[in-house]
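FYI, it's all coordinate maths here, none of it is from the lab. As the structure is a computational prediction, the values presented were derived from the model and not from experiment. Cβ atoms are built from the backbone, for glycine too; each structure is taken alone.
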Structure P
Amino acid sequence: MLPPEAEKKMQCWIRSRHLISSGNLFIFETVDYSTIERFTESIEALGGTLISVDSIGKIWIGDRRQVVLYQATASLHTPHHQVKQYWIKYGSFRTRFDERI
């Protein structure tokens, strides 16, 4: 994956509140594991490193279906990366799956 394509994917995830920033880390939450793999490719294309992927629980989709919620933590090695600047402008401190809302 090329860096411009990876940056656009990251920006899309920021706008949809799947990706947040916490200090020097980026935290990505999704219910689809293949999206975690695309996130890993994007981070690596931008020069970052995936730190961990955890299953953090189950959430309800509708009345009868539960799905696993995955959380990936990654680090971009450059502190003033454009993705971080984009998150400052358009991002949120909570993901769309955050129960504290």
Structure Q
Amino acid sequence: MAKLYFYYSTMNAGKSTTLIQSAYNYHERNMQTLVFTAALDDRYQKGKVVSRVGIEIPALLFDEKTDFLSLLKGSKEKIDCVLIDEAQFLEKNMFTN
């Protein structure tokens, strides 16, 4: 059974840093992650989750047309965790078929 964890806080509280650390921890245990960030977020280079402390990881972009369930079902690898930065840009229809 899948679980949803929602981590939220004020700006500059280290949410992106925590996401990057989580992705690292999964990879360290040979587990597969998908990392997403909003296509709308253009503060940094597109396609990356960037922390103010200077660390970054590549990420897939999502927008209002992204169908996360289809992406997961179509994956050739077993995905252990999906990490989403800038979740305020998610919409309900992104998770229904």
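Computed over structures P, Q, mean count of other Cβ atoms within 10 Å over residues 28-35 reaches its largest value in P. Computing relative contact order in percent (Cα under 8 Å, 6 or more apart) gives 31 for which of P, Q? Answer for the origin of the read-out: Q.
A value of -6000 for helix-only ellipticity at 222 nm (-39500 (n - 2.57) for each DSSP H run of 4 or more, over all residues; to 500), calculated from one of P, Q, originates in structure Q. Which structure, out of P, Q, was Cα extents along the principal axes in Å derived from, given a value of 36, 32, 23? Answer for the origin of the read-out: Q. Computing semi-axes √(5λ) of the Cα gyration tensor in Å, for residues 36-75 alone gives 27, 10, 5 for which of P, Q? Comparing all candidates, it corresponds to P.
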